Structure P
Amino acid sequence: MPTNTQVFEESINGIQMHGRIRGTGRPLLLLHGGTGTGADWDHIFPEPPAGKRLVIPDLRGHGRSTNPDGGFTIRQLAQDVDALLDRLSIATCDAIGMSLGAKTLLHLSLLSPDRVGAMVLVSAAPYFPQEARAIMAHMTPNRYGADDWAEMRQKHAFGDKQITMLWQQMHAFKDSYDDLNFTPPMLSLIRARTLIVHGDSDPLYPVSLALELHGAIPDASLWVVPGAGHVPIFGACTLPFVTTVQSFLHGPKETG
């Protein structure tokens, strides 16, 4: 575990939400993707950026966060995060979300419009397109091999039952139409200054969805990463991502 880390576990909305806080300064909320955990962000920010207090939860049912009743919607994830920020006495923050985490931020930015000052949406979507539904249709526990199970067992604390539930929940999104259904009028109500980051070869979410988000969200910027697939922030993409995000979160440059 990285140094200077504070671990929290809060009782929120019928679950125990686990996570970490690292660094000092303005809170920067980091939301991982589906079947991931907050620890995924250690690959992006091995040390907290200067002046940032990283707030890194495991979303409902992921990692060390529980989900006793098995209920799972992106809207509920946003409600959990909103309650967590209240519990941590964080009135406003900046935020970065990847994939499921980015879609959670879309909900959060409308649920609590003044909560997020600036947000980065990595591989987000206003709705599930057919490309994503086709892939999610195959996300069933019996299609994963031994290496997949071993990787998931390292990430998730509550064993194979938890892992099976996560894959089943991702699979169920193929039939979900109301949980993620952001229209342009809805997106136009977002107040957070927004950066949209999207790979132009994303197999789940065509880049046209990033263009839809950019066209509908006020004060939004768009970075299309050439030749990149889903969640283009790891490996060779990490340094350009961190550099771009730090510049964006620093605020718009004054002109004149």
Structure Q
Amino acid sequence: MIRIKELSVTYKSLGDSCDALRNMNLELSIGETCAIIGPSGCGKSTLLKVLAGIIKDFEGSVEINGEPVMPHKQKIGFIPQNYGLLPWKNVSENIRLGVKIKNKKYAEDKEALAALLQQLGLRGLESRYPRELSGGQQQRVALARAFLLKPDLLLMDEPFSALDAMTREEIQNVFLDVWRKHSVSMILVTHHVEEAVYLGRKIVIMSAFPGTVNTVIDNPLFGVEDIRNHRDFFELCLTLRKMIKEDWSKWEKKQREFGMLPAY
């Protein structure tokens, strides 16, 4: 269980302060996928940094399986936008990096590594370096590294944004196939509404700055076969876009009322 209660994060600089998150509450069951969408600057990436243990100065509580966030103790996988691959390590070494950091013996994960290489279509590429891979292949390596770790929580910060549309859909399909075999708790930050509907069993819409949870939707379409060709898929995407746009408009109105934005 991932439990976030009354989470607030404030950035301070040169005597000024800025609330990135304010009184955020969210719960995620074990093995559940959660897609978070919202306007730019609403604190989505800040939330991931709190969950990853990068940001430690916050108010409220954040728990992973009943314990505070402790990266040295918990297994937290993180896939950033640029995949986070080390250019001087080959595919096999990059995939094994997470378990190596956690002081696990490689011998204990040989079978898991072989299975992931097969599932992600990376067999035969073990000796290649990131510069020798396509964007889609690099993303598969990042996914393999994350799943080999068998994380308590997998965090993904717009991991497919750098891919072209066709490759992005292909990697999304690959991700779901691997996720079904491992049932990892996952939080995905994305700007793509379609991606949120496709990958999130739970969809969280965050309000505009400062960020908090505006709406939580239990996605009725998650796992539906050939979901992208369903009429309900397009209707849900349109509904989510409308909700996000309305919330953003309310935020802009309030900012203008307080003189934070110029009036048109």
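Each reported figure results from applying straightforward, stated rules to the coordinates on display, with no laboratory input. The structure presented is a predicted model; accordingly, all values stated were derived computationally and were not measured. Cβ atoms are built from the backbone, for glycine too; each structure is taken alone.
I have 1.8 for distance in nm of label points 7 Å out along Cα→Cβ at positions 12 and 36, calculated from one of the structures P, Q. Which structure is it?
Numbers: P: 1.8; Q: 2.3.
It must be structure P, since only it matches.
Quick one: distance in nm of label points 7 Å out along Cα→Cβ at positions 44 and 164 came out at 3.2 when computed from one of P, Q, so which one is it?
Working: P: 3.2; Q: 2.4.
Computed on structure P.
So relative contact order in percent (Cα under 8 Å, 6 or more apart), computed for just one structure, reads 17; which one of P, Q is that?
Values: P: 17; Q: 26.
Only one of P, Q returns 17 for relative contact order in percent (Cα under 8 Å, 6 or more apart), namely P.
Quick check for you: by mean count of other Cβ atoms within 10 Å over residues 140-147, which of P, Q is greatest?
Q
Where is Rg/Rh (Cα atoms, Kirkwood Rh) largest, in which of P, Q?
Largest calculated value belongs to Q.
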